[in-house]
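Take a look at the structures below.
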Structure 1
Amino acid sequence: MPSSVHSRRSFLVAAGAAAASITLKSAFGESEELAALTLKQASNLLRRRAASPVELVQACLKRIERYNTSLNAFITVAGEQALQTAHQMEAEQRRGEWRGLLHGVPVAVKDNIDTAGLRTTAASELFKDRVPSEDAEVVRRLKKAGAVIIGKTNLHEFAYGGTSDIGYFGAVHNPWALDHIAGGSSGGSAAAIAADLCYGSLGTDTGGSVRIPASYCGVVGFKPTYGRVSLRGVIPLSWTLDHVGPICKTVEDAGLMLAAIAGYDQSDPASADVPVSDYTRAIGMETGRLRLGIPRSPFYENLNAEVARAVETAIGVLRKMTASVSDVTLPPTSSLFLPIIGAEAYAYHAKAVAESPGKYQPFTHDRIIQLGTAPKAYEYAEALRETNLLRREIVTTFSKVDLLVTPTMPLPAESFPESKDFDKFGIQNTSPFDILGLPAISIPCGFTNSGLPIGLQISGAPFAEATVLLLAHAYERATEWHTKRPKIAPA
């Protein structure tokens, strides 16, 4: 049965004025309340010295200790390292050094993103003891911004699936209903955010792997434009389709994390040398001139009735705050995804899957072989060329509209026995934006009668992350879906 729902506490407002002069216990009571803060709220406390980085880490570690057995959101918890970093961030602050809004804030990183001195497994036996010597570029940037890496989150093995129930370290469980999938492949990152185990997290997205679990777990997941965030140091699934993006409690939090990791990386061949907008400034601006496009096919086909109602209600809210809403047509992309991901995943795994087949989960092994050997070379080349052409041509769509609005997922999260058929329909609404390389965010827009979250997807023109954040934040302010959190029974 789904777990019950409660709203995020509003204690921060009442405590704000006197926060700098009162203790953690008197201001916030139990560490559970401290862990329930958004990333921005936690940052504000640290800036005012109403709480310390060490206290934030301890609050998250207590939550992880209590709930991770039920959720299996983390593969590795870096408690000792996180506390050491928190002490360092606290000492810097005492010296008047402030790295920015992530200074001293505990965040999690998906376990296919390299972390120096901390194992990175991709949820596979093949890499179960793998400890990188260098950080991925996104991790380096998080650390430069002062973030505290609290652990590595669970995922679908090698990010090659949308359920996060296949991996060497076991399945990730949905915090809203433990017998349901969390979505994937970044299921652990989304479950950790929904359960208040950390304040922000990173995921990867090749066919929807940031937005799918965000939708299923009732949180915010943002896939930026292809090339906006460095892929260097990320275990690849598909070099052409891979993206890295934040999963957070609020749109504002996602903007803060994106600001820390976005930007050109000359050592990443996929990185784009395009200036980064001020995402924090964009949030809160007027939305009255925005033109919204509704691509009915295939995004509104085969929808669950409750999903359809929630999304249409959300469009009604958006209609009142924007200039226009009109139907648009996007170019078909469904024939391009499998030839590209199949060939590129096989290219990365071919040697290991031949030499150590038993170290892959059977489903992953079979998928690598079947999808990797099915397309002929010319089919991959044609799909790659068509994808590159579409990424150039899609800008014409945004001469008529500014943003696109769709359901994130056609169905709510399924239970584990039903999830075997996920890939038959699970990425119809998300994978087109990986092919097109467009920025796309999933935000909560409702719940089913059984208490499962429903996600709304907003996407924009290439490198228009600020515009996507603007509308998503406006919708978030006009509704309360993002304030809901699951009540989880500890194992």
Structure 2
Amino acid sequence: MTIEDLSILIKSDEHRQLELKKSTGELKDGMHTACAFLNTDGGWLIFGVTPQSLKIIGQQVTDNTQRELSQALCDLEPQVDVRVEYIDIPECDGYKVIAIHFNGWIWGKMPYTYRGCPYYKVESTTKIMPRDMYDERLRKCKPDFFAWERQFSDFTSINSLDEKLIRGVVRLGVERGRIPEIALTEPIIDILNKWKLINGTKLLNAATALFTKETGMYTQFTINMARFQGTDKNEFIDNQRSEGNIFVLLNDAMNFFRKHLNMNGKIVGLLRDEHLEIPAEALREAVLNSLCHRQYEKYNLPVSIAIYDDRIEIANPGIFPPQITPENINMPHHSYPYNPLIANVLYNTSYIENWGSGIKRIIDTCHNRDIEEPTWSTNDGFVVVAFRRPIAQTAWNFVKIAERLPKGCRKEIIDTLALIMENPSIRQHEIAERLSVSVRTAGTYVAVLKKYCIKRVGGNTNGHWEIK
């Protein structure tokens, strides 16, 4: 790098990939930044430029300066091979700028620390890396050592497994062409070996999560399920707790949905085609995702299902992979299973489809039924998927909401409420058409409802109505 190159580099001021220090008197802070660069997107660490004025001042570089810098770089772990550049300042004889470039972190590599502490970049700020992020990177770089699913099971043996369940899911895999037919007659231990769920005669935790008959000491093999009154957790109608392996939990979750969600239907030919208000396929996929990708090492935190009047939330202890965010999760992406051994069995037995396609299937299933696609978020160490319920059209819900209106209000206002409950995205001119009134008159009906029981979320074009 030349002095001209340096001038161009610092022209844009400090940012996520550029840190300026006045001198190596700030060497310790500089190494924090170096560690952060290595754990994020890489960047340049420059000594000899004032951060405020961006003036190139340089410093005298002695043997002691080089020794201190070399020692500081050795305190980065794992060790890094970087080239330290010393750039002469033409107008200041004997003064140099020290420039070091650090490459960014690569997924699957060991996280870096400086004197035992990991750092990373948040925009242009250097911060200590959160423990969850550090543990996750350790887990990915050494899965055999750190992954929960690959550890030996402390509380179960092969006799603790449900052989009938194993045979049943193998049969499904054979029928779908994902498992060779010979597996139907193979000993259970051979099947577990092929799935890498056993080492010698010792089960791995993944085998226990999938096939155990008794949960024993594994408190994480649990789903908490509740149907709440209204839109918060102040009062519940039903509260259940299910314990068991992944297949048991999936079955119990789907039964809970069938118990508490409305059935919709239409006549197709001579038969009535009935289905849940939220597609069962989408709910099943979401529950499977929560059981497949949860952090089982968090033994005291269960998966939870909460059904409210207006939404369904499925939450599992976990985090998004670095490549996926709540904002881009609905875009095409590769699969990054948190528990690949468990995911592999669920794929081979046809419980999950193509790698990385689960989110797309959930969204497509909702779109095919004209249901609003779900949203994903993180909250206090949980990944949450939320489905907005079509506003229930049962008499109980309708009457309860209509009770908020003044006594003796016009029938047309009640009819407007019914239309909004039927279609939360309905617009004012559509209400006018359905009621055979003017748009202005429909607006007066809506205004009354807005005062007592509804609110508009979003704009006039893309928004929807909600019960408040």
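So the values come out like this:
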| item | result |
| --- | --- |
| Test item: Kirkwood radius over Cα pairs in Å, for residues 73-344 alone calculated as 22.6, pick one of 1, 2 | 2 |
| Entry that produces 0.05 once FRET efficiency 1/(1 + (r/R0)^6) of positions 113 and 241 (r between Cβ atoms, R0 = 25 Å, to 0.05) is calculated, selected from 1, 2 | 2 |
| Relative contact order in percent (Cα under 8 Å, 6 or more apart) - structure with the largest value, from 1, 2 | 1 |
| At a computed 1.8 (distance in nm of label points 7 Å out along Cα→Cβ at positions 145 and 225), which of 1, 2 | 1 |
| Given 52, 37, 18 for semi-axes √(5λ) of the Cα gyration tensor in Å, calculated: source structure among 1, 2 | 2 |
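A short reminder: the numbers here are calculations on the coordinates, not readings from a lab. All of these numbers come straight from a predicted model, not from anything done at the bench. Cβ atoms are built from the backbone, for glycine too; each structure is taken alone.
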